[in-house]
1. Upon calculation of Rg and Dmax of the Cα atoms in Å, for residues 100-139 alone from the atomic coordinates, which of the structures P, Q, R produces 9.8, 29?
2. So Cα Rg over 2.2 N^0.38 Å, for residues 68-155 alone, computed for just one structure, reads 1.62; which one of P, Q, R is that?
Structure P
Amino acid sequence: MKCTVKNLDNKDVGDIDLKDEVFGVAVRSDILGRMVNWQLAKRRAGTHKAKERGEVRGTTAKPFRQKGTGRARQGSVRSPILRGGGVVFGPRPRDYTFALPKKVRRLALKSALSAKQADGKLVVVDEVRLESPKTKALAERLAGFGWPSALIVGGAAVDENFTRAAANIPAVDVLPQQGINVYDILRRDFLVLTTDAVRHLEERLA
């Protein structure tokens, strides 16, 4: 399929052919959901921890005598039913990652790219490069596109001036081509790819 190539001034500078097997596949919302869950699970630290009754501080002596007080019998101040005691079945450190087949991950990325293309929210630019890292200048140029939020994917190495200028613009993310992922594509409204990123994705996924 044909797609117009623009520059950062929102002017047409040419055309590019997008491969249907990468940017024109059927969108699988179930696969996208599995992929997002997989990515978010990998990000979880899993360092949550609550102390059980064997780990909290406290004397080993019986709090009070067994009979004659009118209170329920107690054998330890570390009991979960007392204030300051241990936690029953509390959270423990664990690993939340799970396996997801490589074919599923590839299909999820194709589905995310195809979804943006089908919605008319895929933009191809010739390059993302600035002469100076000025946020104001970049914000004025991006305002011409009317993007409420965007993920901009550059080449193998994104221009440092462009990355620094975009760092303080809300709802604009910048990634190199090897860092593109389903979660970041879906969380932003528009997907902006350079021509180098398009070629990289086609070689990687076709």
Structure Q
Amino acid sequence: MQDAETGTRLGEVVEASSAAFTVQCYDLYGAPALGALVRTGKDSPVYGVVRNVVTSPMDPGRRPVARGQNEADEEAVYQSNPQLAALLRTDFQATIVGYPGSIGTGMRYGLPSHPPRIHAFVHVCAPPEVSAFTKDLRFLPLVLAGAATEADEVVAAFLRQAASAQADPHEFLITAGRQMARLLSRDLQRLNAILGSLQP
């Protein structure tokens, strides 16, 4: 949906906290790309960076089942089962990175005093808006902080699973820990968090 003043409308906020918000897309698979800048709210806009996209059933108790065994391609699955668009949903989470300050003060990079409202419309930012927002990069620590937690947990889980496939799991984790120490030599707090997560 296109709004004359605000650009492409993707969906609505369905969950919000001080640091992030979740958006349900109007179209199945209609989420913006990972890392896209989005804006929500009209009177008190909040900007966010897309960090996670999830497609799941509308009813959490009814998992999707395979339907394409006799279909030529994936598109044919949806053509043969038009109800899927009503049974599935695409959501994405965005890390809050800024909001407009009071008149004449420009953009504020950080967390607003209140999270976005539920059902606030969400728009993908057009290139000129992205360019204006990124003239100052003081928002990057918020993105790094949000991404680091998820990435660190993924790394730790991968290394735990990989260790179980080694002849000597303990030696593998020692070697992996040394490698992580080299990569994160300037961020000891993050390194210690990852190493702590490697414990079974």
Structure R
Amino acid sequence: MTPDITLYFCKRTRAFVPRWLLEEIGIPYRTATVRLDRGEHKTAQFRQVNSMGKVPALTDGDGVVSETPAICLLLADRYAPGTLAPAIEDEDRGAYLRWMVFATAVFEPAIYLDEPQDEASASGRGWGRRADVLAAIETALAAGPYLLGQRFTAADVMLGGLLSIALFNHRIADPPASLIAYDRRLSARPAYRRAAQATWG
């Protein structure tokens, strides 16, 4: 059965990430452009899709999902099981889930929020210090070109997409060479380039 997928999308936003994943999977999908500059994301109609009034969001048939990691988990499990999404019984499944969640629960807040100077305040943050977050990614990449070693998965799309955005916006001072190299590997992928052209071009 042909998928009935609509990605609610806006240029120059994190909607780049699920669009890249859809291109990697290679299934047909539509985009519904939401004009943030016109306030279309705050309308009652769009809030029926995402009550937070944010993009991306996605419909698949009658199902609706928002939050980028949730969208990517759904798409990879439903349309690329065993390839872009390790199977539940696969020994890589735990690491895969870790990096999918890490992308927005750990990486983004560590990169975009100011770090407290006192140790007590820093220890109360669930995502840890920025330097430790970047070091964790570097450690994962030491085993191979991707987060799971030689295996490219949707976790690379999820975390790698947000890393690309952070590097583009100069949110990481003196980024480690290994992360720059990782970003270059990802951005050379044809699916990445198609999604990037649609999002940033």
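1. The value was obtained from structure R.
2. The read-out comes from structure Q.
Every number here is computed from the coordinates shown, using simple stated rules; none is lab data. These numbers come from a predicted model, not from an experiment.
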